[in-house]
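See the structures that follow.
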Structure I
Amino acid sequence: MKVIMTGGGTGGHIYPAIAIADKIQRKHPEAEILFIGTERGMEKDLVPKNGYEIRFITVSGLNRKKLWKNLKTAINLAKGYRQANRIIEEFKPDLVIGTGGYVCAPVVRAAHKKGIRTYIHEQNAYPGVTNKLLEKYVDKVFISFPGSKKYFRDQDKLIVTGNPIRNSFLVCGMSNSRQKMRIKATEFVILCFGGSLGSEKINSTMVHVIEAVNGMPDTKLFFITGKYYYQKICDTFKEAKIILNENINVLEYVDNMHEYLSASDLVISRAGALTISEITACGKASILIPSPNVTGNHQYYNAKVVADEGGAIIIEEKDLSDEKLLGTILRLKNNKEAVNKMSEASMKIGRIDAVDVIYEHLPV
């Protein structure tokens, strides 16, 4: 059996594809799995790191601010379609699965034209443009939230699965992670990150939060800045002559996010669909700060799914301030019962069977 996985740009599109590929590989060790992405996306590094071969095509997304630049987008799309066509002819897959990002469009469409079974997975509560366009070319559309149904035309193609997450998030226990990371059971652990690429707004706000909790007893903070912002954050602390105590850990990026997430009491993050799925699968209380710079404000709707059930507190970016974020953190730190209730609500939302449900609907 041969399978092509395609999806790219950010970890939110790539990790679900890897989770699905891992499931297929576990069930069918003889299966050949090939990823198709772009050289500009994170898939360039993440896919090989997870043991899969990847081929690249040339394609770019729509520019909604400078419409004249979409001429190049159209040229790239045509080129990407030809490249995808050649790869499909050479590899001869039995099925193609797309997990989002503009790279999916030429790959899925080319496969459909050749009569190959095609599938897409939508991670967000508000579907992306690419997946809505690809609906007519696929056999099934896997969606993560029931509320996404209204955005698609062919209801018979829809299957609610949740978001596929890597197995490491499902088998990683809090006590084991804390022991491995040398964190005391009595410490209140805060984990902050701004998505796979980082967030300038969250990072600048966290600088002031860190000043307040620096050296605070029984408190540990892990602050993952993203590679692009790491040096800038370090320079900011240096210029302000802030010496960080042992309870503060500023990190550029981590590969073992499952351990950091499992070890934490409170998570502060953006509200990407995969992030939401990982937080809820681990049953963590969270402060969610949706990015306003996404299609259809979909991160807000992702966050609202958790907040409405009591598992998270939403702070919109327009309302984000040093005082508000710090005040929310300290209020939760000093109210263990509230954090426990949020954790329980989060866990009730979390779906851990998404990849199994997807697998059951594939012709494998």
Structure II
Amino acid sequence: MPVHAIRELPLDQLLLGDAVEMMRMLPDASIDCIFADPPYNLQLRGELRRPDDSLVDAVDDDWDKFADFAAYDAFTRAWLSECRRLMHKDATIWVIGSYHNIFRIGSILQDLGFWILNDVIWRKSNPMPNFRGRRFTNAHETLIWAAREPTSRYKFNYQAMKALNEDLQMRSDWTLPLCTGAERLRNDHGLKLHPTQKPEALLHRVILAATNPDDVVLDPFAGTATTAAVAKRLNRHFIGIERHPAYVEAGWARLKAMRAAPPYLTSTLSRRDAPRIPFGTLVEQGLVPAGTVLHDRLRRVRAVVAADGTIIAGAVRGSIHQVGAAVQNAASCNGWSFWHIERDGRLVTIDTLRATMRL
């Protein structure tokens, strides 16, 4: 059967095979988000040893070897082209790499029409030392986050990222440890099963930032299924592609042991997506009844709530936004955050009351 005749989307599956060949079997515009951890083309020259002459378990697998930069660029262009075909118009892609390859990937992304949104630095809190002492310790990797095109209306769960960062805006430098301990998958001899297994914490942040529950996340270089495992835990659908049978087998075992959290715990409603609740609704429901006095944060100005949801401050009457702007002699005002109401001896914003209606 010709591959283009296979149109069903294999949700929640790990596919054994070559990334480009398997992606060609998937339908156009069917993917919400892609996380790609492609071969880094490390260009190693000889063995790497520690000061005690023990051998470093470096990445020397055949899948990371290319004849030259031209071969690597052709490979990169092929898999990124398939990714772009699979992404719908508002989808995004994350690509992770090191200094060996990330700049070449970034250039090809732009050549193909992707629109770069951020480069994110993963700063490793426990990097491998530089044993030769001839360069700086490689303590970070770079992630490129890109939309399919400049006009994409991509997802960014700003509130989730802010909450994850103790209510501070999430920055583009992330300090996270390498994959170690029980999370690191090992073979029967106790050795690392995959040399570059990514930590689940990194994928948690990526998937939570750029997708919603039930979205479809594709990983064309799935390895031991870290992306799939985190997607399952966060109630996202996944498709993983991996050409190494041992990795696929380990990935399936990992997925069987993974439990998804309840759906209501894995989504964050942004302010833009939240249902619109007019101030008048708070008046109707008795949360802010007519006659209630509103104050600014420092109690410098006050207004009284009318039965129709307008508020009155001296000779000015209008919406919470109009009156808030007028008393400040400002062009505009977010009345939800400007006006406060007294509760249990302290002032809280009226937005806090509105939030209780959304629960």
Structure III
Amino acid sequence: MSTTRLAILGVTGSIGRQALDVVAAHPDRLRVTRSGHRGDDLVALATADDVDLVLVATPGVAGLEATVAALEAGKRVALANKEVLVVGGHLVRRITGGAGDLLRPVDSEHCAIWQCLAGVQSRDVARVTLTASGGAFRDLPASELAGVTPERALRHPTWRMGPKVTIDSATLVNKAYEVIETHWLYGVDYDRIDVVLHPESVVHALVELVDGAVIAQLAEPDMRLPIQYALLWEHTPSRAPRLDLSRARGLTFRGAPDAERYPCFDLVLRAARSGDAGALIGVSAADEIAVERFLSGEIGFTDIAGTLRAGIAAAESVPLSRDPSLEEIRAADRAVRAALAGEATAARA
């Protein structure tokens, strides 16, 4: 069996480090030939001659250009960057047609959907349901959210992730992003994608068929499992813990996210359903800025939603085609960031 030559973009992050653990467990199957961090020449790394598969694990919109370049160069891509499909899903789907050997989803939810759909015809799919842990503040009274600290927000109850995704989990921005990813990866309309709160993070996704049957994928919350599947593209022994159903435990579902507790979730989904590419570019740029400001203590947790609204508003003045090119996306992203930086400077003056 041949060895897959792997490039890891974002090697120092949570996904990158866990990917190295997977590589170490399968030295006969995987070999890292290129790696880099955010800010390196990611396109050069992603398109190098000694690379077969690119793991895109950089946070934010920075991963979009490298993803497109890798795919156009004939590389396979294991995608762990949510913003790539949020702002450029139309570009990636045009090249790949969606999830598959060429475009391998790393998110536990989307890896789960892929497994649930094995042997299922698209016409037989009625609905897709993503589960959400609810983040660090799922049990905190909504009236107390304004005073929460970054340190507390970073204590995710079930997953071990990087700071950006952990804060996005607390606001449920990440789950709204995953709805958008589901749309582009699997060609499912937004009105057939549901989200339910599932605190244990054991059921990762469910697919309801037209006859009412529901297929679910279960596993302990350990990202090494979906990372390994994306890198090897088959089931094989792993270091992830086994799901022990003989141990007494509950699996609970709390219904859809509450808009009062998770206003950011509603904001992102409304932008997605509007079909306005600019709104999604605006919300993506604004969320990166908002998370950075929250972690630095510049704004409060409940101010994040206001920053997202400002990003959407800033994007309205940027001219874009309906299916913007990579260059248009980059220009709009820069414009939104400049507008929000100007607003912040004016507020401090």
(message) Comparing I, II, III, where is distance in nm of label points 7 Å out along Cα→Cβ at positions 81 and 281 highest?
(response) II
(request) Could you figure out which one of I, II, III the value 29, 25, 20 for semi-axes √(5λ) of the Cα gyration tensor in Å was computed from? (result) III
(message) Starting from the value 0.10: which structure in I, II, III was FRET efficiency 1/(1 + (r/R0)^6) of positions 225 and 313 (r between Cβ atoms, R0 = 41 Å, to 0.05) calculated from?
(response) II
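Where a number appears in this text, it was derived from the coordinates with a stated rule and is not lab data. Please read all numbers here as calculations on a predicted model, not as lab measurements. Cβ atoms are built from the backbone, for glycine too; each structure is taken alone.
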